[in-house]
Structure formats: C-alpha cells, structure tokens
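Q: Below you'll find the structures, each written out as structure tokens.
Readers should treat all values here as calculations from the given coordinates under stated rules, not as data from a laboratory. Source: prediction; values computed, not measured. Cβ atoms are built from the backbone, for glycine too; each structure is taken alone.
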Structure 1
Amino acid sequence: MVRPARFGFNAQTAASNAFQHNCAAVPGSAGENELRSLALREFDALAEALAQAGVRVIVADDTALPVKPDAVFPNNWVSFHLDGTVVLYPMMAPNRRAERREEVLHQLSAEGGFGIARTVDLTHHEQQGKFLEGTGSMVLDRVNRVAYANLSPRTHLDVLGDFAQRLDYELVTFDACDGEGRAIYHANVLMAIGSGFAVVCGAAIGESLHREAVYSKLRATGRELIELSPAQMQAFAGNLLELAPAGAAGQERRIALSGTAWRSLDPAQRRTLERHGGIVCVEIPTIERCGGGGVRCMLAEIHLPARAGRVESASTLLS
C-alpha cells in the first residue's frame with residue numbers, strides 16, 4: 001500500500017471515472033485538508049485491519065511533491081508476479097505517472113526480502129496515447145493465466161496484447177458500461193477473481209457474446225460465481241481482493257472489501273464469500289467517493305519469490 005501525502009480529487013482522471021466525485025466542491029463539505037486527514041485515517045484503518053487478519057503489509061510513503069492525488073492506488077502502475085517479474089504500466093493521466101517510483105521497488109526488495117528477476121516496462125505506450133492501468137484495467141486469473149479486461153479510455157487492446165505476449169496470458173476482452181451508458185473505467189470495479197470464486201456484474205458487459213465468453217471461462221476454471229447487480233457494482237462490491245495470510249501455508253484466505261461493498265451484498269452473497277475466506281471489512285467512504293476507487297485499488301498484491309538467501313512468505317501486499 002502507498003500512504004498518500006496529497007490525496008484529493010484528481011481533475012485529470014474525472015472524465016473517465018464516473019465513480020469519482022469532487023467532494024471538496026460541494027457546499028458545506030470537508031475542505032481539501034480535512035479530506036486528506038479523513039483519507040489517511042481510512043488508509044491506516046485498512047492497513048491495520050489487514051495486519052490484524054495476518055496479512056503482511058508493507059507500507060511505502062508517498063512524497064508530497066510532485067502532487068499525486070491518486071497515489072493511494074498503486075495497483076494501477078505496478079504488478080508483481082511469481083517468477084520474479086515486475087510490470088510497469090502506462091497511465092492515462094500525466095499526474096499519475098509520477099506514482100511510478102523506483103524507491104518503492106527498492107523498499108520491496110530491501111525491507112520485504114523479495115526477489116526481482118526482471119522488469120517488463122510497458123510505459124513507452126504512453127507516447128502513442130495508449131494505456132493499460134495494471135490490475136485496475138485487468139483482472140488476472142494468475143493460476144490459469146487469463147487476463148479479463150474491458151476496453152476503455154484507460155485500457156487499450158494494443159497494450160493488452162503486449163502484456164499478454166510478454167507474460168504468456170490469454171485475453172478475455174469486452175466492453176462494459178454503467179447504467180448511464182458510460183464506459184466503465186477499470187475492469188476491477190465490475191469483477192474480481194479469488195481462488196475458488198468470482199464476483200461479476202454481467203449486466204455491465206455490453207454484448208451477450210462477450211458476457212457469455214466471460215462466464216464460460218470463469219465456469220471452466222471451476223469457480224463459484226457471485227452475480228452482482230449494477231447497484232452493487234456502484235457500491236464497489238466488485239472491487240475486492242483475496243489475500244493469503246503470511247506464514248504457514250493452508251491458512252484460511254482473507255477477502256478484503258469496504259463497508260460500502262459489504263453492506264450492498266445480500267445475505268446469500270455474504271455467506272458465499274464467507275465460505276471462501278475470512279472477511280476483512282473496512283470503511284473507506286472518502287477514498288471511494290473522492291478518489292473513485294475501492295479497497296482492491298489500494299492493494300498491490302505481491303506474488304514475488306523470496307530473495308535468494310532469505311526465507312519469506314510471498315503471501316503479502318505492498319501498501
């Protein structure tokens with residue numbers, strides 16, 4: 001996780017993110033400084049809840065300059081893979097590109113004890129105005145090497161193909177819109193994949209053939225499907241992440257999501273999720289409303305191997 005220094009409404013991303021609202025512009029609302037304080041409290045509460053649940057958390061501090069209002073969402077600029085690969089991604093908003101900081105990767109290796117074998121740098125696509133915002137743009141089935149992605153202003157097919165070729169992933173692509181007909185900016189707000197389950201808002205997927213392709217692939221991998229309504233998607237119910245506690249293998253998985261997301265689920269959906277892991281539920285209303293992202297967006301999960309000579313669990317996340 002990245003602890004934000006200058007959290008706030010990002011005017012450069014607002015046009016493509018309908019989940020994002022300029023909270024400070026509403027009469028009588030909290031000012032920018034208060035919003036930052038609220039976001040920091042929400043961030044710290046999530047980090048603490050995950051640690052209490054046994055998930056190893058590594059916190060990197062954001063820098064005050066340059067201003068990076070979305071630094072709290074690191075999964076958009078980097079992903080970590082079991083073979084020691086780190087992928088760096090092209091970002092649509094110029095002020096988000098400063099989030100890619102080499103010192104964060106150094107901290108991961110030095111403090112976390114993880115090994116980095118190679119870096120796949122896709123950022124050159126920014127020069128052609130083409131983007132792929134990490135595990136926001138893609139929902140990865142890492143076991144079966146399938147990347148699910150909806151095409152949007154932040155997710156371009158050319159870059160998806162580059163990723164798929166370099167990391168040997170199969171692509172399942174589709175178009176997705178909200179109830180107002182606006183393209184959904186990231187796939188990870190409409191679906192998530194755990195080891196034994198998947199949540200998906202099929203109603204958001206535009207074409208029936210694409211919808212069936214998504215469902216068929218998920219069923220073929222043996223996952224229990226949880227269908228989300230558009231209202232639940234808007235409440236960030238699709239923006240959750242399964243994590244593994246650090247240490248002994250075989251422990252119950254943890255499923256991290258926000259209070260907003262959890263309250264939107266009906267009792268049957270909650271019971272299904274609880275069969276697949278312990279629930280870690282934290283209130284992050286400021287980050288959701290002003291930042292337009294949820295709990296999953298705040299977590300860059302680590303699948304890297306331990307560095308040579310160091311015995312560490314790779315079941316952790318970079319915060």
Structure 2
Amino acid sequence: MLVLGSEAIRSLVVMPDLIDCLQHAFRTEYVVPARKVSKMPGGEGERLFLSMQAFDRSGCAVAKLATVFPDNRVRGRPTIQSVIVAFSDDGAPMAVLDGAAVTQLRTAAASALASKYLSRADSARLVIIGTGALAPTMVTAHCAVRPINFVSVCGRQLERATETAAAIRSLVNRDIEVFVPKSTEEAVASADIVCCATSSCTPVLAGRWLRPGVFVDLVGSFSPSKREADDDVILRSRIFVDAFEGALTEAGDILDPIRRAVISRQKIEGELADLVCGRVAGRVSPDEIIVFKSVGTAIEDLAVTQLIVTAARRECCA
C-alpha cells in the first residue's frame with residue numbers, strides 16, 4: 001500500500017492535468033453520500049470530525065477523514081488536518097494520502113475549471129485575499145487557465161501578506177508581477193479575478209469595489225456562519241457553485257442571504273457539472289459579474305486521488 005506525503009503528492013502532478021481530470025470527473029457518474037460531521041469533546045472551541053466518501057462506477061472508493069480543531073491556532077498547529085484512503089475496485093486499500101495536500105490541489109483545480117467557463121478569457125489581474133496555506137496553490141491554478149500578469153496579495157497582517165507574496169513569486173512565471181497593494185479596495189477595483197481564501201466570519205469583499213466583468217472565486221468559507229462576500233457582491237452577480245448539495249447546506253455566503261430573503265434559491269444558476277456538460281451557459285457578456293462559490297465535494301477528492309495514485313504507481317514501475 002502506498003503512503004504519500006505532501007511533497008510526494010505535489011511532485012507527481014501538475015495543475016493542467018488536475019484541471020483536465022476534474023473536467024472529466026464532472027462529466028462522469030459518481031456516488032457521493034452526504035458528508036458526516038460529528039462534534040468532538042475537549043478543547044476551547046467547537047472541535048469537529050468530518051467524513052467524506054465517493055465511489056465510481058467500477059467500485060473504486062475514497063474516504064477522507066478530517067479534524068477541525070479551532071484551538072490549534074494557539075499551538076501553532078493546523079486548524080484542519082486530514083488523510084485520504086483510496087480503495088481499489090475489489091475493496092482493497094491501495095493508498096493513504098496527505099489530505100491537506102490533496103484538498104488544496106483539488107480546491108484550486110476546481111476554481112480554475114470554473115474560471116474557464118466564468119472568467120473573461122483576457123483576465124490579467126488577479127487579487128488573492130487570504131494568506132493561508134491555500135493561497136499560493138490558488139494563484140498557480142488561476143495562472144494555469146488565464147494570462148495573468150499581476151497578482152495582488154491582500155491580508156490583515158502585512159508581514160504575512162509579504163511572506164505569501166514571496167511564496168507565490170517562487171511558484172509562478174517570472175514575468176508575473178506579485179506584490180502587496182496599499183489596500184484591498186484599491187486592488188479589487190482593477191481586478192479581473194478576485195479569489196477569497198480566508199476563514200473570516202465577516203465579509204472581506206465588498207460589492208461596491210467590483211468593476212464590471214470581474215470573476216469572484218469564493219473558496220474559504222465552508223460553514224453557514226462564515227461570510228467572505230457581502231450582500232452587495234451576491235446581489236450584483238450571477239452565481240454558480242461547485243455542487244448544490246454542499247453549497248446549500250454549508251456555504252454561508254449563499255445561505256445567509258437566502259435566510260434573510262436578500263436573494264432566493266433561484267439566484268443560483270448551476271453547479272460545475274452543469275457548466276462542464278453544457279446544461280447551463282457560463283459567461284455570456286464581458287461586463288457581467290460572476291461568483292463561483294465552492295465548499296468542496298468528494299467527487300474532486302476521488303478524481304484527484306486516482307490521478308495521483310496512478311502517477312505514483314507509474315513512477316514506481318519506471
């Protein structure tokens with residue numbers, strides 16, 4: 001059985017292949033049971049244990065097991081930690097993978113896939129709001145599908161934003177300028193793509209900052225109590241999600257406005273599978289503002305895990 005850590009996983013795959021992998025996955029039939037969330041004892045914050053599964057038509061399966069420990073911040077430990085176990089079509093466990101690495105890669109690849117349908121083809125200015133571990137991977141994904149020339153890195157702490165900018169600079173083409181702007185509002189005002197990857201409970205993005213034609217990628221919030229975008233962002237935009245089931249139970253950016261009758265459920269036009277299969281039109285005008293909200297789906301975990309395990313086996317046999 002393979003055991004793959006973060007470095008090994010990232011060495012085995014490249015972002016364009018991950019994006020293609022997900023595009024194929026959303027055209028394919030999978031069985032995805034509802035994720036299970038249990039409260040755990042101990043700690044000062046609400047500790048959670050999550051379980052997500054997905055099965056393909058042949059019987060292959062993955063299961064992601066994750067913990068959410070809010071009090072880990074004071075210990076200098078990750079808030080979310082996870083592993084993914086992959087099973088073959090005869091039920092045998094094939095591999096154990098670092099869950100954080102797979103989650104970062106599949107989250108970023110899903111946003112890039114959505115961008116192919118929802119952002120303008122000439123998008124050159126990207127703003128990333130958030131300085132966590134996901135931010136550099138999100139930037140590399142967006143740069144893989146659009147001709148990005150400028151990347152603005154926005155965060156609450158200048159030191160963290162500067163460190164994140166340096167990490168991004170080491171991953172992208174040298175021709176791409178990466179910098180920390182004077183203000184988030186100023187950066188967003190000229191952006192073609194805005195990606196929010198924060199754990200904020202209150203909005204970090206205001207609709208009044210957005211210019212016509214911008215694509216807004218919301219990936220940080222995965223709980224009904226969290227918001228990254230204010231009501232004005234939601235009201236001004238066409239809205240798409242990665243998967244209805246998760247978004248309509250976990251995405252605070254959508255659930256909160258629906259609960260307060262700011263928008264109706266009908267405001268959400270489609271999910272990634274609808275875009276990929278051509279059931280719903282993506283961008284139809286260069287001036288429309290479009291939001292993509294993702295909370296993650298086990299379809300992505302399964303498809304990306306299978307790609308990684310296949311690559312690892314090929315390398316072992318080479």
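Q: A value of -10500 was derived for helix-only ellipticity at 222 nm (-39500 (n - 2.57) for each DSSP H run of 4 or more, over all residues; to 500); which structure in 1, 2 was it taken from? Provide the component values of the computation, followed by the final result.
A: Details: 1: -8000; 2: -10500.
Clearly, the read-out refers to 2.
Q: Suppose you compute mean count of other Cβ atoms within 10 Å over residues 141-148 for every structure in 1, 2: which one lands on 21.1? Before the final figure, lay out the partial values.
A: Working: 1: 17.8; 2: 21.1.
Going through each structure in turn, the value belongs to 2.
Q: Right, another one. Comparing structures 1, 2 by mean count of other Cβ atoms within 10 Å over residues 53-60, which one has the largest value?
A: On the way: 1: 19.1; 2: 16.1.
Across 1, 2, mean count of other Cβ atoms within 10 Å over residues 53-60 peaks for 1.
Q: As an exercise: relative contact order in percent (Cα under 8 Å, 6 or more apart), calculated from one structure in 1, 2, equals 18. Which structure is it? It would help to have the intermediate numbers written out before the result.
A: Values: 1: 24; 2: 18.
The read-out comes from structure 2.
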